[in-house]
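Listed next: structures, encoded as structure tokens.
What follows draws every value from the coordinates through simple rules; no lab data is involved. None of these values were measured; they are calculated from a predicted model. Cβ atoms are built from the backbone, for glycine too; each structure is taken alone.
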Structure 1
Amino acid sequence: MLMINRAQNGFLNKNKIEMNEIKLRDININDDQELFEIYSDPKVCEYFDFKAYTNLKEAQDQILKWENLKEEKKQIRYGIDLNNKLIGTCGIYSIYWHQERASLGYDLNSNYWNKGIMTKSIIQLLKKIKKEYNLHRIQATVLEGNTNSKKVLHKIGFEKEGILRDYEKWQGHFVNLEIYSKILRSK
């Protein structure tokens with residue numbers, strides 16, 4: 001059940017979900033339908049380097065890929081769980097253990113946007129990373145037009161470093177990516 005805060009004047013504030021209702025957990029093959037629901041939504045995939053999923057097998061293949069990358073210590077991806085339902089994912093990838101850095105990735109079912117879920121989930125993720133892994137720097141790349149993602153990064157203390165021009169080829173064309181970072185340990 002969503003916790004709704006109301007302003008004293010009676011107007012409804014944005015829905016807010018309490019962190020104790022959200023948990024990060026491992027993703028498994030039983031999450032395939034919910035992952036498909038997330039990645040088949042064109043709104044969710046608008047700023048991704050792949051097209052929206054069209055069949056359940058794509059979600060199953062993604063879960064298996066994440067499991068393999070986790071075993072190889074190249075990526076750690078968690079499910080964002082709300083009331084025993086997978087509503088998104090967040091994690092780190094492109095982990096360079098010897099450099100003590102990694103990249104941050106995240107996504108959320110569009111039915112749960114603008115409720116503070118992703119901000120709270122990434123804060124929880126960063127605490128876990130800082131406690132359990134010896135990483136110094138976390139970075140994130142964002143398409144220039146993805147204002148919602150940039151807002152989340154600013155809220156959690158990431159700083160914009162600049163623009164990576166024609167940095168990656170997405171769906172057949174080169175794109176500029178803004179790069180943000182957060183230092184987890186002081187020098």
Structure 2
Amino acid sequence: MHYTPDYFRKERGIDVRTNETVVEVDWNYVVTDRGSKVEWDYLVLATGASPVIPNIPIEGNNVFVIHHPADAVRLREILESMSTVSIIGTGYIGLEVAEALRFRGKDVIMIGRSSYPLRKSLDEDVGRIITNELIKYGVKLRLNERVLEINNRGNKQVIITDGGKYVVDAVIIATGIKPNIELARQLGLRIGETGAVWLMST
């Protein structure tokens with residue numbers, strides 16, 4: 001169900017502002033990219049996260065990152081005419097995308113630095129089970145490989161790793177997310193070891 005900003009203003013008394021970004025925050029006000037200054041008594045930081053993009057050379061028009069459900073819809077239309085897709089990353093998002101692409105009959109090459117998928121969430125024994133299921137499902141796994149660069153060759157993308165070279169129609173980067181902490185840093189809040197805002201346990 002979709003609610004408009006007008007609905008929130010009229011029915012809930014909430015001033016919702018879309019297409020407006022907070023660029024500055026202080027201890028009693030925020031400033032947006034439209035020059036609006038909004039004073040506050042209590043501030044909730046709910047700024048979400050952004051995709052992690054590998055710090056490598058990347059070129060070509062068919063390299064994509066999924067960050068929002070709308071991206072998946074748009075990407076599905078783009079990939080409809082393509083046959084071979086590589087997924088960089090072996091986490092939850094990568095596995096979801098791999099399953100969806102195989103369901104649509106695409107050849108999928110999944111490349112990851114770890115020795116098995118979902119390494120940060122599962123132990124090795126369960127990870128091996130996931131590995132075998134992916135292989136049975138037709139996913140070509142390239143594990144223990146680090147991507148060095150992604151190049152463009154005509155209408156193809158060329159992925160160079162420390163273990164090989166892969167020529168595909170498109171590349172989907174699914175290497176995790178990082179918290180958006182720019183505003184928290186402006187406030188001088190403590191950042192934890194994971195890169196997120198430090199929270200005290202109660």
Structure 3
Amino acid sequence: MISISRVARRYGAALFLEARQQDKLDDVFNDVQSLNAAFAENASFRLFLANPIVGRARKREVLTRVLKPVLSTLSFNFCMLLNSKDRDAELESAAAAFEEQYNELKGIVKATIRSAMPADADQQRAIEAKILEYTGHKRVIASFQTDSSLIGGFTVQVGHMMLDGSIKRQLDRLRSHLNESNVSGSGSSLRSNGRAAG
């Protein structure tokens with residue numbers, strides 16, 4: 001999950017407000033998905049924007065070449081605004097801040113599901129239905145990932161909430177409980193021995 005700074009939230013909120021006033025929320029949301037894909041597929045793009053050694057003009061040149069052909073005018077102008085303020089490094093998190101507000105407005109929840117084994121289509125639909133039932137949202141955008149460290153079961157992360165139904169989590173709880181019992185038992189033994197010695 002992307003960490004969103006206070007500055008990025010302000011810029012994201014400004015973009016959301018402007019897009020709503022222009023009735024272009026869906027267009028900008030689609031642009032944000034394109035930006036997300038660009039950052040996900042090319043880590044060097046993020047590093048380039050965050051590099052303080054690279055000048056504003058050079059960043060503007062690259063942004064224009066890469067983004068202008070694929071973004072709406074409003075979204076591209078937003079990128080240029082960040083560039084003019086030397087805030088290029090905030091682009092990814094500002095886009096995430098916009099997406100948060102858009103999802104809230106549309107009743108969309110994003111979830112990451114990690115399972116020990118790949119979930120088939122029926123299992124995915126069942127999990128998505130449970131997430132909607134649990135959160136009360138209208139739609140879920142789910143990312144299914146395989147994580148062999150879970151041993152069995154699955155975990156669901158919705159926003160900052162983690163719903164853990166994996167065997168690993170159950171074993172961790174059992175191990176913690178046993179450790180607490182052992183410490184408690186040791187303390188009881190010491191007290192008993194102390195009374196016997198007295």
When log10 I(q)/I(0) by the Debye sum over Cα atoms at q = 0.14, 0.16 Å⁻¹, for residues 75-114 alone is computed for each of 1, 2, 3, which one produces -0.42, -0.51?
3
Which entry (1, 2, 3) yields the derived value -21000 for helix-only ellipticity at 222 nm (-39500 (n - 2.57) for each DSSP H run of 4 or more, over all residues; to 500):
3
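Between 1, 2, 3, which one scores greatest on FRET efficiency 1/(1 + (r/R0)^6) of positions 27 and 131 (r between Cβ atoms, R0 = 25 Å, to 0.05)?
Values: 1: 0.80; 2: 0.00; 3: 0.40.
Across 1, 2, 3, FRET efficiency 1/(1 + (r/R0)^6) of positions 27 and 131 (r between Cβ atoms, R0 = 25 Å, to 0.05) peaks for 1.
Which of the displayed structures (1, 2, 3) returns the greatest value of mean count of other Cβ atoms within 10 Å over residues 35-42 on calculation?
Numbers: 1: 18.8; 2: 8.8; 3: 14.1.
Comparing 1, 2, 3, the top value of mean count of other Cβ atoms within 10 Å over residues 35-42 belongs to 1.
Please state which of the structures 1, 2, 3 yields 1.2 when distance in nm of label points 7 Å out along Cα→Cβ at positions 83 and 155 is computed from it.
Values: 1: 2.0; 2: 1.2; 3: 4.0.
Attributed to the structure labelled 2.
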